[in-house]
Structure P
Amino acid sequence: MAALREIEDIISKIEGIKAVKVVGDENSIKEIHILASSDKNPKQVVRDVETAVFAITGMKIDRKVVSVAQITGDASKRRRRIALVDMERVESRLEITYKVTLQKDGEEYTGESTGPMTSPSIPITIGKALVNAIAGGEIAISVDDIQVAKVFNRDYVLSHLTCFDGEGEWEVIGIAPKGEDFERSCALSVIDALEKVL
């Protein structure tokens with residue numbers, strides 16, 4: 001198998017790739033994390049990675065191990081196509097429900113989701129409410145994880161979504177600066193990811 005550093009070098013030469021990290025061992029690749037420009041659909045970025053690595057090394061990459069994050073300038077200043085109009089939380093003793101209203105192309109969409117009243121679950125519940133509001137139709141989307149990460153001494157909220165369109169599965173990462181309102185930051189991170197899919 002080609003060395004991980006060699007695979008990173010191949011991927012880094014693909015147009016639009018800003019940074020790449022390959023995680024694995026001598027026998028297999030476990031994870032490929034990519035930071036790319038927003039010029040291409042994340043699914044196309046994954047295909048480009050598969051093609052480039054196979055063409056040069058003969059190695060087939062499992063697209064499920066590839067995660068793509070796309071950033072255009074400052075994510076907080078970029079104009080969004082999907083706007084968060086309202087987000088309401090309703091608490092019970094053990095559960096919490098989020099009701100959201102989104103606007104896209106002049107139309108409003110509402111959705112909600114209920115989850116356990118636990119700190120790891122709350123961001124996921126927010127994400128599911130957003131997906132329930134605007135997704136559907138030809139693409140299935142799951143909200144897999146939402147985490148805070150420090151980049152250049154600044155905290156960002158990263159969201160990880162998995163999409164399936166009946167033909168293949170791919171992953172999308174959203175990003176938003178972590179503000180004082182953590183729940184709103186989680187929502188904006190998921191919206192950032194949804195904009196790359198819808």
Structure Q
Amino acid sequence: MRDALDPPRLKPLDPLPDRVRVGVLADTHMPGSLRSMWPEVGDLFVDVDLILHAGDICGLSVLDELEQWAPVLAARGNNDYGMDDPRVADVVHLDIHGVRITMVHDMEPEDQPIDVLRDQFLGGVESDVWITGHTHFERLDFRDGVLQLNPGSPVHPHLWSTRLGTVAIVEVAAGHLSARTIHLGHSEDLRNPGIELHFDGVDVTRLG
């Protein structure tokens with residue numbers, strides 16, 4: 001079992017575009033009550049360069065479906081044990097235009113001090129962006145030089161029943177980093193509790 005996937009595995013991103021758009025999602029728990037991804041996710045991911053799944057994939061068909069839009073890498077979640085696929089690793093490390101991104105499924109509680117989280121979950125490895133899942137709650141926080149991103153769940157937001165939830169988009173260019181959690185809308189008769197947050201490279205703000 002690999003501990004990480006190195007950037008050279010991303011052949012479709014070599015050479016990198018000047019501005020890389022990354023679609024981020026987690027906790028799809030599919031197939032289950034939902035058999036295929038919401039079309040709203042495809043509408044958002046159709047023009048991304050890379051998709052990162054932060055774990056609890058549950059079925060490799062999810063990654064196969066996501067690959068119709070872009071190359072996919074995923075972190076192995078607590079419901080993904082035994083999942084053997086070259087796209088999946090316990091920890092994923094990437095360097096995109098000098099921005100170091102690390103993805104791991106679970107870093108709970110995510111509001112612990114940055115140095116504590118780094119030592120406990122990443123073995124002290126330094127990164128600029130941490131992508132996590134597991135909680136089903138979206139999070140975007142910038143602390144001590146680290147951007148923490150949890151996209152929530154597109155399928156079970158805030159651990160509620162199956163309904164439209166949240167994903168995220170990260171944009172990286174030389175000297176530029178921005179991120180946003182995105183509310184996918186409401187399912188019929190089922191409210192989406194997710195919220196939209198935006199990081200402009202300096203501050204995080206709540207939208208709407």
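Only the coordinates and a few stated rules stand behind these numbers; no lab work does. Small disclaimer: the values here were computed from a predicted structure and weren't measured. Cβ atoms are built from the backbone, for glycine too; each structure is taken alone.
Listing for the model above:
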| quantity | calculated |
| --- | --- |
| Identity of the structure behind 4.1 (criterion: distance in nm of label points 7 Å out along Cα→Cβ at positions 55 and 87, calculated), options P, Q | P |
| Label whose coordinates, when Cα Rg over 2.2 N^0.38 Å is calculated, return 1.08 (choices P, Q) | P |
| Source structure (of P, Q) for distance in nm of label points 7 Å out along Cα→Cβ at positions 23 and 39, computed value 1.5 | Q |
| If relative contact order in percent (Cα under 8 Å, 6 or more apart) is computed and equals 19, the structure in P, Q | Q |
| For helix-only ellipticity at 222 nm (-39500 (n - 2.57) for each DSSP H run of 4 or more, over all residues; to 500) computed as -8500, the structure of P, Q it came from | P |
| Entry that produces 17.0 once mean count of other Cβ atoms within 10 Å over residues 47-54 is calculated, selected from P, Q | P |
| Which of P, Q yields 0.92 [Rg/Rh (Cα atoms, Kirkwood Rh), for residues 95-150 alone, calculated] | Q |
